[in-house]
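K.L.:
Next come the structures, one after another.
Since every read-out is calculated from the coordinates, none of them should be taken as a lab result. Nothing here was measured: the structure is a model prediction, and the numbers come from that model. Cβ atoms are built from the backbone, for glycine too; each structure is taken alone.
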Structure I
Amino acid sequence: MKNVTWMKNCWYVAARDNEINCDGLLARTICGTRLVFYRTENGDPVAMHDSCPHRLVPLSRGRLVGDSLQCAYHGMRFSPEGVCTKVPGQTDIPSAACVKTFPVVDKYNLTWVWVGDPSLADEGLVPHLPWCSSAGWDCVTGYLHFGCDFRLINDNLLDLSHESYIHLKTIGNEEEESIADFPAKTDVISDRLVRVHREMPDIVAPPFFAHLLGQEGMINRWQSAIHLPPGINMTNVGFYPCETPRKSARQFVGLHLITPETETTSHYFWVVSRQFRQGESELSGAMEKGVYATFHEDKELLEMQQMMINESPEQNIPKVATRLDAGPIRARRLLQTLIEKENSENIAIPPIQLAPEGPLNEEGNLLVSIE
């Protein structure tokens, strides 16, 4: 397996916005770069290289003094712009005593960082994710650290047939009614987006769906897996009892925001938004518990997969391809194409919209068009 090359000229989720505050420091590695985050007293986010230019001690071990970050070793202070403002024991400040800073913005209740060419950073290039913060959607959110290459997570999210085997206790169906047996339609849209869609009529409601419906029995279900390289993933799910019309479907959107940490570790930020039974805190708690249980099942398997890859790094993934790999393979090819374009032209490649906003209409059309 070749070493990972990341897209750099794009926004990555660095944290949920409430993880960063003006009372402390958050250390986080993004695309192999050690960063430290904090907020000024006005609430503006700051991202710096997590290394003091004096003796390379992580600045995240220091503390905030007003809006400045003070190193824990010798007390040098740096402004939010990375400029050294104090060197204890002397009045002159060396010109090289500065820290690299990175563009950072808050949007959709998330904090995003740009690790590429700062001159290309534009807040308008943050992917459009209204499901995280718009009226009409109730959200539960979370974070997991995965000990695997971020591309393995993307692969997993584009091939949801694994639900029948990994997630039997939550969102999967028994093997006799395997998700893989329902044909998937795979598309690449505008050379920027990969989408895999399945319709699954007349199936037994998996445990998680039966809980959300408040009843067991047969349901019709659809799901679309949508991938925007490098690491924005959306799972659009709708389900309804077979005896009811499609327009009565309950629908939720899962956003899986994958940020590379190193070549073999990743940050997994997730948001699950629903349009039904809004305002029910008990249901939100149950959904959060169910989502964590589901994603921990993925985490265990993907980390085992990474362990095997580490032992045989020359192997390609997948080693043997099946029809179910159509989405993941197309996504990896698209990512490589975008990386090469970014590197050769030093540009920022704009994202495109994942899906239209809004609920199902009266005819029961999907939130995510599959035309």
Structure II
Amino acid sequence: MALQVDRNGVEWEPMVRALFVHADVGPGAFTVASDGNRVVSSLCLLSASLRVGAVDVPVGQPEFVATTAGHEHRGLVRAQMDVVHRWSAGRGDLAQIITGIPYFYRRFGYEYAIAFPRVRVVTPGVALAMPEGWSVRRAEPDDAPAIVRLHALAQTGVPVVATRAKEWWRWSVGVDDPAPLHVAETGGTVHGIAGIGAGASRAYDFATTVRGVAFDALDAFNALLAEAARRGRPVAVEERGRHTGPVEPLSQRHPVHYALYVRVADPVALLDRLRPVLSERLAASPRAGTSGQLLLSTYSSSIVLTYERGEVVSVEAGRPSQDPLGQGGAGVPPDLVATLVFGRYGAAALADRHDDVRLGQAADLMETLFPRLDADLALVH
């Protein structure tokens, strides 16, 4: 615990302690490296879920990575990552996600695949007053049904979302967090939720951050903003589609932006899981009713998608192909597969950004199967 406090900050100690004793996490989810006398490096593996369309993708989430000063650059984190990646694959996860240190996790097969929400800083001088009849308090375990309902409302129609079950909320709202979840209510009914406290980035730690906002009454949003303003610092609001639209005229977008690291070790298994989503996209396109194959080369290996009458019927591993365009296919390097699948840019825009993303004659089909997708990662933090 001393290591976690030293490297990740005292504000995270309650969460680490809670995870260590949680029935679904516990000490068995933690790895440690020792120099013989003390723990000098540690991390843990959590469970999470990303929903793409109507398909849930189980993912592993390494967290609370910490190495004591003087023991960095010795391969300790790499060795532990190898362990938790095996754990994650063994329980059926199809990807791993992580946040944090810039560049560092790219060394372990991760890529910046899904954009985090941008932040808007409320213009100084804008009055944020508590609406009459409303109040804001810390969330409690019994608020879990309302929390799940409001998050689902905010995520309606969003193609890629992170999800959490009611059980998670019943547990987590009782644990101290740098930005604990608050609820806005009137007449004893919860109508809005948001995490209020420290920001997810040091770039805007000058402000009180309002993140993961969801509401079914506008005054609930106003109440949450007023609660943040009561702290006496500037207010920064993480964007969340229409649920933060009302604050746009009162704020400016902060220039800093981040993305979620994603690792996909077996793209064939992931794409096979997503066949219903791929089929839905194909059926809604001018290619509906057509049949054929798409060779998607990752250069050192390849993936063959077979579709019949507008339905993707199989996803199989193929032979390496250095010239997929010559076979009517497309090429995407392995370190951009997650970015392609989770739709950060869409196939065409990804090809514009990277010379080794090559679409050739398959460009239209690739853009149909792998379009740009909006994402909601409010539940990842």
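K.L.:
Work out the source of 13.4 here, i.e. which of I, II gives that when Kirkwood radius over Cα pairs in Å, for residues 133-212 alone is computed.
P.N.:
Source structure: II.
K.L.:
Name the one structure among I, II that mean count of other Cβ atoms within 10 Å over residues 61-68 of 16.4 was derived from.
P.N.:
So the calculation was done on I.
K.L.:
Hey, mean count of other Cβ atoms within 10 Å over residues 333-340 derived from one of I, II reads 20.6; which structure?
P.N.:
II
K.L.:
Which of the displayed structures (I, II) returns the greatest value of FRET efficiency 1/(1 + (r/R0)^6) of positions 21 and 205 (r between Cβ atoms, R0 = 30 Å, to 0.05) on calculation?
P.N.:
That would be structure II.
K.L.:
Here is a follow-up. Among I, II, considering only FRET efficiency 1/(1 + (r/R0)^6) of positions 125 and 285 (r between Cβ atoms, R0 = 30 Å, to 0.05), which has the greatest calculated value?
P.N.:
Comparing I, II, the top value of FRET efficiency 1/(1 + (r/R0)^6) of positions 125 and 285 (r between Cβ atoms, R0 = 30 Å, to 0.05) belongs to I.
K.L.:
Let me ask another. Consider the structures I, II: one of them gives 38 for percent of Cα pairs over 24 Å apart, for residues 197-316 alone as calculated from the coordinates. Say which.
P.N.:
Answer for the origin of the read-out: I.
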